[in-house]
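Computed from the coordinates by the stated procedures, all read-outs in this text should not be read as laboratory data. In this text the structure is predicted, and so the values were computed from the model without any measurement. Cβ atoms are built from the backbone, for glycine too; each structure is taken alone.
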Structure I
Amino acid sequence: MKTSNPIFVIATLLFLSLGVGHAQFASGNLVVLRDGTGSAALSSAGTAVFLDQYTTGGTLVNSLGIPTSGASALVNSGTAASEGQLSLSANNRYLVLAGYNANAGTAGVAGSATIPRGLGTVDASGNYSLVATTTTFYNGNNIRGGTSDGNGNFWGAGAATTGGTVYLGTGTPAQLVFSNSLAIQDIGGNLFFSTAKGVQGIYEITGAPTSGAAVPTLVLADNNPSDFAFNASMTIAYVANTAGGIQRFDNGVLSYTLDSGTGMNGLAVDFSGANPVIYATTESGTSLITITDTGAGSAATTLGTAAANEAFRGLEFAPQAVPEPATIALAGCGLAALWGFRRDRKS
């Protein structure tokens, strides 16, 4: 019988060890924030939140429920379509969501002046944490989304009355921009947010500040924007428009609108291929759709449909996994053993 090559055996074990993990979410899949359990009609009361994982082909993989009671609870107002935005942290390690730190069923969460507003994160293994709460900002109105640099700094987006764009990280909470904000993202160390009030569109706050008043710059003028996505060079952008369609911008100029008859809300775009592939949730909360952008006439395909008494809100790609310390240690041992074997062979 032929004896296995020790180098091959060690290399194989090393490769397998790097693939070992407990990922709840697979990189490249989609994550949809869903409001509601389906058991009762959606209302303005605190509503259970789920993160539904779909393949890009529309297959439902699993669902992660966010706590609906206790110290780490985070719920949405079930009838507030502007809430439930999702973002990826700047290092792609965490999904960031916003809501109310209250039990499901609590009446009128968005209108309450005393219920804490909060931000939560979820990593690739499905670990949820309530990372920030505030009783100072967003009182009596909606908190809609949040973002993070992945290193302990967090920013919220919501109604302007007592919020707007607010720093909620490890330092002292601070109101940065006193204007209504919807979706928010940390892109390359700068904050971007959408607003459908005043001069509407997508704005940039340079440097992701953690204190003081910021002066945002309008980068995309657009009425009724919600979520948005930029390519790596920031030359192509897509904006989900709640009044109808997904708008494509080239170098800051509107080129065309896709599926203009359907209001859109959450958005994620894969720019890796020759033609960007767009994924979106509809403003009605009923559908997850996709469009491959080959031009102005590109058609939408439905990937998933929300059940009765449920609604799709925010949308993002799944977070990336980080190798566990034990896995890294095993990989190091494998490399050391492989190096030692090669040295012995040369002796």
Structure II
Amino acid sequence: MNLQISTGSNELDNFYKKEFNFSYSSINKLLFSPRMFYNHYVLKEKEDSTDSHLVIGRVLHCLLLEPANFDNQFAVMTSKIPSENNKKIIDNIFRNYLVNQNNTLTLEDYSKDILTHLLTINLHQSLKTDQQRLDKILTDENNEYFEFLKLSLGKTVIDEIILDNCKKSLDVIKANDDVRALLQLDKIQEDDDIEVYNELIVSMSDKNLPFGFKGVLDNVVVDHNSKTIFINDLKTSGKSIQDFPESVDYYKYWIQGTIYVMLASEKFLKDKQDWNIQLTFIVIDKYNQVYPYQVSSESLSKWKIDFEKIVTQIRWHYDNKQYDLPYDLALGNVKL
């Protein structure tokens, strides 16, 4: 069975009315679970990821590349952020609160919703009564977090521990001479031969495809002297620094790198001849070890070929409006 039961829906019609630009994130969703892609991008049932490692990555990116924008994106609690499971429950409750935004409602007023969430994730179900389960959530710490979410509407809430740890990582990154040079942190303002762009939003169409591509490039340096476009992408890793090459395959960072090269070429190299592109993943691990992994031209060439196969899969889903199973499973190509 395929997901064509919705082909007549307004959501799907609206999705196909205008060109969709695939990002690294949306491609990953489509490859892993077309249904997840469908729910997120077609039905607009988006779930904001609040996993701590992703939040830490965002904080570090902002501190390094857009420090002036920090207060617009983040609110810092003086007390501790709730544990991972409790935080997810309260974040979900807060989404319910946003529907009406009735400031008189407290976390306790959402007791029924809390019990539903606890049952869904099978948390505290060994306790005998609902009140015992609620008592695990309706703590002073969790209530304070819920009230702080109200006051910090539209911002990501972090605590001082997260901020302090990110500042330590920031200091380590800035102390690395190779990284400073790549990011052009010491660029002289009057140097017109070097252009620096941080958090650069780029999109592009492809005349041979019914969809386009987009991305937010962490740092791009256009060096007119060496005729080189430097694309630098900051990665935080929960593993040791030497394990990052495995993550390139596991998390498909090579797809992200390929898209970034395409986007930078589209934006900067249309009227330039004999220019080069250098892609570097600047990685900092959980031990605050930093290393700039430069990507070789051989790897970029291989990734470009492999990406063409990915585009074939994307186009099959897109053209056929089928979002029930991953590509190979949908074609019946997988046997045990």
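Computing distance in nm of label points 7 Å out along Cα→Cβ at positions 132 and 188 gives 7.2 for which of I, II? Here the read-out was taken from II.
One of I, II was used to compute distance in nm of label points 7 Å out along Cα→Cβ at positions 292 and 316, and the result was 2.8. Which label is that? The structure behind it is I.
A value of 16 for relative contact order in percent (Cα under 8 Å, 6 or more apart), calculated from one of I, II, originates in structure I. If FRET efficiency 1/(1 + (r/R0)^6) of positions 172 and 212 (r between Cβ atoms, R0 = 35 Å, to 0.05) is computed to be 0.40, which of I, II is the source? Answer by label: II.
Here mean count of other Cβ atoms within 10 Å over residues 76-83 has been calculated and equals 15.2, so which of I, II was it run on? It was calculated from structure II. Can you say which of I, II returns 1.14 when Cα Rg over 2.2 N^0.38 Å is computed? Attributed to the structure labelled II.
Tell me which structure, out of I, II, gives -3500 once helix-only ellipticity at 222 nm (-39500 (n - 2.57) for each DSSP H run of 4 or more, over all residues; to 500) is calculated. Source structure for this number: I. Source structure of the calculated read-out (mean count of other Cβ atoms within 10 Å over residues 68-75, 13.0) within I, II: II.
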